[in-house]
Structure I
Amino acid sequence: MPKEKLEVVFAKCRLMRFISHLDLLRLFQRALRRADIPFSLTCGYNPHPKVSIRRALKLGEESDHEVAIFSLDEAMDPGEFKARFQQQLPDGIIIKEVSYKE
């Protein structure tokens, strides 16, 4: 059971506009692992980090306001999450805001 959810507002621009929705999810999952963030896992045969992106963009489309929800096992300061997570992301994915999700 996740202890905390964080809502992340991010921009997807430049060359990253050519990344597909599923590849973006995998990118976020890998970045969570590399940043050593205490994420929650799904239940089932093949568990993976609980990440939800509000809407799927068409391939080649840029956006400066996309929303993703991250479930964490431990409480974490949104500022620390933003700093650690942004370091693991490529150019073109910019974290704009991180806040607690009720």
Structure II
Amino acid sequence: MVFLVALGLAIFVLPSPWSWIGLGLGAAIELGEASFWWWLSHRRKPAVGVETLVGASATTLSSCQPYGQVRVRGESWRARCDAGVDAGVVVEVVAVEELTLVVVGR
């Protein structure tokens, strides 16, 4: 918004050398504001989505040899465990591949 005001002032109000200074100042303020809001919105880890499951504990509902089912935070998920685990074992989610959780035994 500041850049649009500076552009309007540069075109209709300010004389030649000051119009360029006004445009530069307006652009600098816009870039500073955009970088501030980007920083503010990216300073935390995601709070929702499947990415939040990485590092969580899960309980296997069926044996994962290598694919099976696990329960994480009250939800059932398809899981892959390359080492293989039996049903009822507590595992840890280490990655997410599409909608399949990659888990390892503890």
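Quick note: the coordinates plus some simple rules give every number you see, no bench work behind them. No experiment lies behind these values; they were computed from the predicted model shown. Cβ atoms are built from the backbone, for glycine too; each structure is taken alone.
Listing for the model above:
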item: Kirkwood radius over Cα pairs in Å, for residues 11-50 alone - highest-scoring structure of I, II; result: II
item: Winner on distance in nm of label points 7 Å out along Cα→Cβ at positions 43 and 67 once structures I, II are ranked, highest first; result: II
item: Structure responsible for -7500, with helix-only ellipticity at 222 nm (-39500 (n - 2.57) for each DSSP H run of 4 or more, over all residues; to 500) calculated and labels I, II on offer; result: I
item: Mean count of other Cβ atoms within 10 Å over residues 3-10 - highest-scoring structure of I, II; result: I
item: Identity of the structure behind 57, 10, 10 (criterion: semi-axes √(5λ) of the Cα gyration tensor in Å, calculated), options I, II; result: II
item: Relative contact order in percent (Cα under 8 Å, 6 or more apart) - structure with the largest value, from I, II; result: I
